[in-house]
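Pasting the structures in now, so scroll down.
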Structure 1
Amino acid sequence: MNLEFLREKADYIRREVIRVAVSNQAGHIAPSLSCIEILTALYYECMNYDFKNPYWEDRDRLIFSKSHGGYGLYAILVDKGLIPKEEWENFNKQSSKLSGCIERNLEFGLEAGCGSLGHGLPMAVGLSLGAKLKNKDYRVFCLMGDGEFQEGSNWEAVQFAIKYNLNNLTIIIDKNRLQAMDFITSILDRTERDLLNRLKGFGLRVRVVRGHNLKDLVRAINKAKFSKRRPEVILAQTIKGYGLKCMENVPKFHYRVPTQEELSENNSYE
C-alpha cells in the first residue's frame, strides 16, 4: 500500500469533482466529496478489476447505491481511461452521456443504475448470490449512504444476505450523518449509534473506520475480503462536503452549488 500515492490520487479526484461540478453548475457536490477516499481505496488498491476490459466476467463489482453522489466515481473512471475525458468535461450538459444519478453503462465501468435510493443493496445481494451459484470468486461491494437505511428494502436485503451466508459481499456505508436537507438524527435516528446498533442486531459484523483515512479504509476493506460466513459492513465516518469548508456539515449544500465567494473562504481546493 503506497499511502502517498493514494493520498495524491484522492486529492486529485477531489479537485476534479469540484472543478467540473462548479464549472458546469452540477449540484450534489457535497455527497460526492464525502466518499472520495472510499472510492480511491477501492479502485486504486483493493478491487480486482481490469480497466482495459470492463466486461471481464471475473471482475469485482461496485454497486454505487448513493447514486446522486457519484461524481468522484466518474472522475476516477476518467482517470483510469474508461470514461472519455470529453464526457466528464461536459458533465451536466446535453452533450454528455453522464447523468446526474449514475446509470448502468458497462463500457464506462458503471455497474448499475441506482437513482432511486434503497435499490442498490438488493441488487448487490443478487449479484453476490449469483456469484455463489456460479462458483465465481469475484467480490461485490455496495457503497451506500447512511440515510438510505431508512428504506425498508435494505433491511430485507440484509436479512437475505445473512440467511444465505453471502461472505463475498462487503457493504460500505458513507456515514456523513446527513440525508438530503437535514441531519439523520433530526429525521428518524435518535442517536449517532442507532444505525450501528441495528446493523449488529441483525447479525452483521461492523468495522467502524475513519472515512477519510486511506490507511484505515484499505485495511478494513482487505480484512472484510476474508470473511468466512457472512457479509461484512464497513461504517466509514465521513464529513459531507469534505474539502470545502463552506460545505462541510452544512445541510443546504446537499444540492446547492457554492458561489465563488463561498469557494474563496478558507478552502484548499479552489
Structure 2
Amino acid sequence: MLLNGLPAEQIPLTDRGLHYGDGLFETLAVIDAEPRFWDRHMARLARGEAALKLPPSDKTQLYHEAQSLCQSTARGVLKILITRGSGGRGYRPPETCEPRRILSLHPWPDYPKHWFSQGVRMRVCETRLSRNPRLAGHKHLNRLEQVLARQEWQAPEIAEGLMLDEQGMVVSGTQSNLFVIVEGKLMSPDLSYSGVTGIMREVVIECAERLGLPLLIKQLDLATVKSAQAMFITNSLMGLCPVASLDQHHYALSGIPHNLQQVLSESIEQGV
C-alpha cells in the first residue's frame, strides 16, 4: 500500500475520508503490470474532484505510483482513494486542504467461469438508492447503501442484487451497471439522479454506437427490466457478464448481440 507515494499500512485518525466519507475512489483492473483504462478512470476521478471541490490530483504522479505498485503483477486489482485529508471536527472542510492518495493492490476476484457461460442469478434489493444529482455518477467514498443492500442475502448462488432508487426506478447492481435488450433495443438506466457511471458501461455504450445498435439511456422501471428479452451487467473487473435470471424472471443469453460482445472483448484487450 502507498500513502502519498510512500509504503504505509495506516492513515491518520483525523482523515476526513474516515470520518465523513469525504473523498473518491477508483477500482482498476491490472493486467501484465498495466492498469487498464487508465485515462478513463482518471477522467472520472477528475469529474468527481470537481464535484466535491477537491484540489485536482496530479494524474501523472498517480500513474507513476500505480506503476511502482503494480510492476510485478500479472493480474490484480488496483484501488485508488483520494480523500480531502485531515481536518478539524465538523462537516465544514478546512479552507485549505492537503488531499491524501492511497493506493492498494489486491488479488484478482475469483469469478466462477459459469457466470460468463451460463449467466448469473440476481435478486431485487429492498435497500433503495437516494436521488442526488450533485453526487450522481461520481464514485464517492460513501457506499453505505450498497453495503446495506449486499447484507440482504447470503446465498452463494445469487451473484448480484438489483438496486432501485427511492422513486422505484432501476439504477444498477450493488457493484455493477446494467443493460437490457427490449424489442431489439439496448437500454441502460439514466444515471442523472443516482448511481455510478461505470467505466465499462461507458465502453459498452461506445461499442454499441460504433456498431450502430439501437441504444436508449432512459429511466427504467422494474416492469420494463423484467419484461426484457436479455440482460447483462458490467464493471471494470468482470467486463460483460450475462444475467440468467432476476428473481423468478429468466432471460435468454442468446439475446445479447454477439457482435457487441466481440467488439467489447477487443476493447477490453486493448484496455484504453
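Observations
- Identity of the structure behind 3.8 (criterion: distance in nm of label points 7 Å out along Cα→Cβ at positions 13 and 189, calculated), options 1, 2: 2
- Structures 1, 2, by Rg/Rh (Cα atoms, Kirkwood Rh), for residues 69-116 alone: label with the highest value: 2
- Each of 1, 2 could give relative contact order in percent (Cα under 8 Å, 6 or more apart), but the derived value 19 comes from 2.
- Computed -0.43, -0.90 for log10 I(q)/I(0) by the Debye sum over Cα atoms at q = 0.09, 0.13 Å⁻¹ - originating structure among 1, 2: 2
- Computing helix-only ellipticity at 222 nm (-39500 (n - 2.57) for each DSSP H run of 4 or more, over all residues; to 500) across structures 1, 2 gives -8000 for structure 2.
- Looking across 1, 2, the calculation of mean count of other Cβ atoms within 10 Å over residues 141-148 that yields 15.1 traces back to 2.
A short reminder: the numbers here are calculations on the coordinates, not readings from a lab. Since the model is a prediction, treat every value here as computed from it, not as a measurement. Cβ atoms are built from the backbone, for glycine too; each structure is taken alone.
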